Every structure is written in C-alpha cells, then in structure tokens.
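Each structure below appears as structure tokens.
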Structure I
Amino acid sequence: MPPTVPTDFTPWASLAGGILIGLSAVMVMTTLGRIAGIVGITAGAATGPDRDWRIAFVGGLLAAPLLWAIVAGGFPAQVVGGNLPWMAVSGLLVGIGTSLGSGCTSGHGVCGLARLSGRSLAAVVTFMAFAALTVFVLRHSGGV
C-alpha cells in the first residue's frame, strides 16, 4: 500500500471558503450578468472586448492568497509531491477538457448547477466520476 499524505479537515475554513466562492459567483452574475467560470474569465482577459473586469477578477484571484498570507502570518505548510511532467500532462488534459466541455469546474459546478443547467450537470457528473476513478486506480495500483 502506498503512503498517503495526511490531510487536515477544516470544516469552518471550508465553509467560509465555499460561502466566499458562492458570494463572488452571485456578485459577478448580478453586477455583470456573467458566469464566474475561471477559464472563460481568464481567456477573455487575454482576448475579450470586456477585458477590464476580467483582469480585475484574475488580479483578485492572485492577490487574495498573498493578502491572506500577510493577515495570517504566512502560508500553511503544504507538501506537493509527485511527478512534475505528469502534473504538466494533467494540466494540459484539464485545459483540453475545459475547452471540449465549454467550461471548467467553477463555471459548471458552482454557476451552472445553481442555474439548473443540464449541460453543467452532465459535465459535473462526468468530471467527478473520472476524478473518483482516477483516485481509485492510482491508490490501488501503487501510483499514489
């Protein structure tokens, strides 16, 4: 059995993070009439005609952890293990998947499901099923 990395379950921090993500999705929808899908926002920041709000949103995504580190006195210790080339391949597969699926986990999972979108439900079920399958296969094949 491969070694497992212990994780700390943080229900209050997780709840607060979920509330903030939901609040940001509502704010983007009510103020701009747009879906808070990170891939779409990021792509539009590079090429879209309405770049200003997108650049501000991405800037907030990047600034928030830095601000939290200042307030909290540093980043929590995290260990990222693994094979960097496989991580790069995984990232490319996620990018291809978001293009084929017309959105990412934030767009489909947070915003699409809230709008009762059938397409988002299909996307979420698909990527959650394959995530679970991947973890199962890797944990039982000695890969992780």
Structure II
Amino acid sequence: MQIFIDGDGSPVKDDVIELAGQAGFFVTIVTSVDHYTEKKYPDFVSIVYVDKGLDSADFKIVGLIQKGDLLITQDYGLASLVLGKGVRVLHQTGLEFTQQNIENMLEARYYGAKVRQAGGRTKGPKPYSKEDRQHFRQALSNILLPEQ
C-alpha cells in the first residue's frame, strides 16, 4: 500500500508523514505548482507537482493511484473516482469514504451547488479543529498500525 495525499490545502500532511514513517509506508503528495515548497521531507515521501488548473491534482492522482492504496482527501468527487479502483479513502476529519456513504455526500454537494447557482447561501465547512485532527490520527493509525 502507498499513501497519496491530495496536497492542496491539506492540514494533515505532517500527521500522515509521521504515522506513515512509523508504519513503513511510502507517501506521495500531489499538489499544484502554486504550492511549491523547498521544505525537506524524509526519503519515503515524494512530491508530484501538477500544473495550475481546476482538478489537475485530482486527475494526476486518479492516474497514479492503484488498488489497495490509501488516499487522503476532502474532495468527495475525487473520492468517488478512486473508490471504484479499490482504493481506501480517508477524509481529514477521520471519516472513511465508502461506496455506501459517497452517494449521499455527492448528492448533498450537488444540491448545495444548485442553491448557490440560484443565488442562495449554504453553510460552508466548519473550521478544522483539534478534535478533527485527533479523529483523523486515530482513524489513520487504525489503518496503518492496526495491532497497536
């Protein structure tokens, strides 16, 4: 298993790298050149930069990821694309996307977009909290280090 991170705006990159290092997994961060960094990462971490543009990172991830890999993303659309490839998908709050829950999430996203197109307002996501991070770390630990 390899771990992929949808890196544009992900608040959990360091958490993933820490836990993946403990468990011995490779990590690939896919991000836009807009987020270029000179930050040094451990040898088991690679960064793939993609061109600016809507969904460029998503398309790259879909092309690279394989059955049995793990994806960290908050993007429901991307999650739905890779679930069909046999990939596990974890949201930054610790929620695991599955074939059973993704359809309702996509439907809610669609209706929210329709409301906004019609001039209405919808609630955005809550700010990322310490509890969200704790839930994420626990969920990731359960996947990567199940015996602990």
Structure III
Amino acid sequence: MQLPDGVSPSDPIFPIAAASELSGMHPQTLRQYDRIGLVVPGRTRGGSRRYSAIDIAQLREVQRLSAEGVPLAVIQRMLDLENEVQALRDEVRTLASELREERATRPGARVFATNAAGGVVTLTGTTRIRRQTDVVLWRPPRQD
C-alpha cells in the first residue's frame, strides 16, 4: 500500500469505511475485532476509529487465516507475537543507533565493562577500571 510522503505505516489515518474497503471486510466485523482486541485501531478525540496501514495488513492476515480455519484465539496469539517481535526489532534498532552515536562521539572509549562477578559496570567519561588478566568465556545456556 503506497502512503503519502510523511505518513508512516503506523499512523492511524483510515476511517472504518476505508479500512473496511481496503481489508475486504464488513465494518461490523472490524468493530467486533476491535471489541475482542484482535485488531485495535487508534481513536480520534471524538472516539472514531482510525486504522493504520499496519492495521489493514493485520486485518487482511486475519481474514486469510480465518478462511483457512484458524481459530480467532490462535490468530490473536499470532498477532500478539508478531507485534512483540516488531517492538523488539524497533528496540534493537534504537539501541544500535544509540551505540553507533556513542562510538562516534567517544572513539575507542568503553561504554561498559564487567566486574569480577560478571555484572555490568556502566562507565562514565572519567571512570578508570583495574584491568584483569583473567579470560572468561561466556556461552549462552543450552535450549534443550
């Protein structure tokens, strides 16, 4: 779906009639999905529903999965997990950007270190740490 310049896919801009047409679903179905928390649109100050491009894509996915016989409870869980993954991706992007910025403003400086117990120690610009000669190898726990 092509959006105008300056409008992000998460901006709630489509009224229910447009969302209904774009998703191929009846407006009453969209209202029901909102009531049960399946696809919850934004609201105007007056309380009118406004759907984003992401909401429209989710409605289309709900329609497709529902047509394949997937129960709404399972679809809800799938959407929740997809939203969680997207939120985590956004957080990683933000943290990576902050790290790049920190590295650019303090080249060669450490942002954090670990203490002898393996805990994270945040460093300020004037913090000096005693260097250890021990090498610690960390491996993630096995997921059996």
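Here, each number is a calculation from the coordinates, and none is a lab measurement. A quick note: this is a predicted structure, and the numbers were derived from the prediction, not measured. Cβ atoms are built from the backbone, for glycine too; each structure is taken alone.
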Checklist line | Entry that produces 16 once relative contact order in percent (Cα under 8 Å, 6 or more apart) is calculated, selected from I, II, III | finding: III
Next item on the list: State the single structure among I, II, III that was used to calculate helix-only ellipticity at 222 nm (-39500 (n - 2.57) for each DSSP H run of 4 or more, over all residues; to 500), giving -13000.
Entry: II
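For distance in nm of label points 7 Å out along Cα→Cβ at positions 35 and 99, which of I, II, III scores largest? Kindly include the intermediate steps, with their values, before the conclusion.
Working: I: 1.8; II: 2.9; III: 4.7.
Between I, II, III, the highest calculated value is found for III.
48, 36, 31 is what came out when Cα extents along the principal axes in Å was calculated for one structure; which of I, II, III is it? Don't jump to the answer; show the numbers that get you there.
Numbers: I: 50, 41, 29; II: 48, 36, 31; III: 67, 43, 26.
So the calculation was done on II.
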Next item on the list: Identify the structure, out of I, II, III, from whose coordinates semi-axes √(5λ) of the Cα gyration tensor in Å, for residues 27-82 alone was calculated to give 21, 11, 10.
Entry: III
